[in-house]
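Just below sit the structures, each encoded as structure tokens.
What follows draws every value from the coordinates through simple rules; no lab data is involved. Please read all numbers here as calculations on a predicted model, not as lab measurements. Cβ atoms are built from the backbone, for glycine too; each structure is taken alone.
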Structure P
Amino acid sequence: MATILIVDDNPLDRELAAGFLQEEGHQIRFAEHGAAGLTAIRKSAPDLVLTDLDMPELNGLELVKELQVEFPLIPVILMTAKGSEEIASTALKAGASSYVPKRTLDSGLLETVRIVLDSARTDQMRKKVFAGMISTESNFELGYDPGAVIAMVDHLRDSLGLMKLVREEDLTRISTALTEALINAMDHGNLELQSSLLDGDDPSEYHQLRAQRIQEAPYKDRRLHIQSRINRMEAVFTIADEGPGFDVSKIPDPTDPKNLMRPHGRGLLLIRTFISDVTFNDKGNEICLRIPKTT
């Protein structure tokens, strides 16, 4: 059972929603608008917030945004009425967990609350488990699969975030660097695509050659090897390809602004801009990214 704060300026809607939830044994608190809801949450945080969208003083969207800053672990469910579809969509993108139309509260509210609470509790327990983790090491092998790159970066980002190794605002930049490192190893390493082909106005030759090589040996058989080592003091990611390597002395200088305008070497420039400790092996087919603790 959970403590649920219902935020709605319409007393009839508040009581209607409360009736359904109390049948499940949930403890209910009320607030008549977003500002009152935020004050109540600051005094005593509930397990879940169920909020209307169109309210005086602080509407549902504004409440969602405030909670994302102050109480990001409290899930928010929107109660939507006809005409609020656009603001509901914005609120979901801003951090709300789910929504239920007011006209279907009787059939949809309890199931929505169950799903959101189960998910939130799992996330919270997962964070507690990771908070107690001292170190972790994992090894992966990937073929040519851009979709897997996205999943891999999400996994590595989650590991960094859950262990609170770096600041939240740095995670996006680190994710960009990891993505570029994986794509570079996949395209320029295993497929041996020259980034100089991107320097002209027409990149079609580059893309045609890539489409060709992912189908032919030896390129299609090569793999990426990713090692992740994370402890409470640092994270070290090593990405190796099976290509012939490259001359690391030709990496563009990330401190030179003119290099920002060149497609050639863009990935390596971003990597070295966002992560200060970057090294290569002598062959040039392995990159090591070290990220020290910053929190």
Structure Q
Amino acid sequence: MKDRALVFDVDGVLIDTQRSFPNVVKTAIQWWSRFRLGMKVDASPFSLRHYSIAKNHGSFNDDYDIAWTFLSLIASLGKSRLSDCRLSSKDWGKILNGCKVPNPVPWVYERYGNLVPRDELRELCEEIYFGADMLGPARGRTPASVTMRGLWNQERPALGISWRRFGLPVGIYTGRSRAELSLALSLLGWTDLPAEACVTIDDGIAKPSPEGFIRLEETLGFEKVLFFGDTASDRLAFEGYGKGRFIPIGPLFAGEKNAAKDLPEALSRELPELVGVIL
């Protein structure tokens, strides 16, 4: 058994998603408001600040559920114009703070009912993310609602080296589906990372559950992990596991002791012998 392993989140850690998933959420809200709720789209009530607040809540690791929650709120207001649905980021935070359970889905149903069918909204988000260019190969279907180029094209890898260079077991614990993860691994040049070293939402495991680490421990055979994450749900998942250290990355942890601005900075601290190839 190895003494330690490196485990990575994907979005915001291995992959720069600043121009993909936040815009998937925003675009889905705009599209659904217009074409399914029949509203006049004369404003953009969901901002990057709203997105960050949701990601800083331990229950909202899933970006598609962020869109679903915000749209459920909009639908509950019964307005005809998006400009009448503006919500301050502070009030949005107060609403989300009412969710006290790891899985927000039952909480949203209890608060708003089924005003926005969750499965349909998730399919729309997939269409926006994969786009007409990749939805077929990735999900085996053609877009029903949009014909745009997939926003995954806006993503960039945070590293330019093989996972093998680390000299340690490497695992991934992500809220992505396997199909979404395959695009990330292609960008990284990590397509040779074994499938069993990756825990995704398709495995029925989602943060903030620590179960992903338990699965990886059994598969990779390690005693503790260095887990690189960028959201509150990442931290909560690791704290539930408790073997090793959580390495905070990105703007949500800015100003926090031991936080790194990005993955190369974090790795250069933890694996100084690789500084020359990481940075």
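The value 0.7 for distance in nm of label points 7 Å out along Cα→Cβ at positions 174 and 190 was derived from one model only; which of P, Q is it? Checking each candidate, the match is Q. To which of P, Q does the computed value 0.65 (FRET efficiency 1/(1 + (r/R0)^6) of positions 14 and 158 (r between Cβ atoms, R0 = 41 Å, to 0.05)) belong? This figure was derived from P.
When mean count of other Cβ atoms within 10 Å over residues 94-101 is worked out for each of P, Q, structure P gives the greatest result.
Of structures P, Q, which gives 22.4 when Kirkwood radius over Cα pairs in Å is computed from the coordinates? Considering all the candidates, the number was obtained from P. In terms of relative contact order in percent (Cα under 8 Å, 6 or more apart), the structure with the greatest value among P, Q is Q. Taking mean count of other Cβ atoms within 10 Å over residues 30-37 as the measure, the highest value among P, Q is held by P. Once Rg/Rh (Cα atoms, Kirkwood Rh), for residues 182-269 alone is computed for every structure in P, Q, the highest value turns out to be that of P. Taking distance in nm of label points 7 Å out along Cα→Cβ at positions 22 and 214 as the measure, the highest value among P, Q is held by P.
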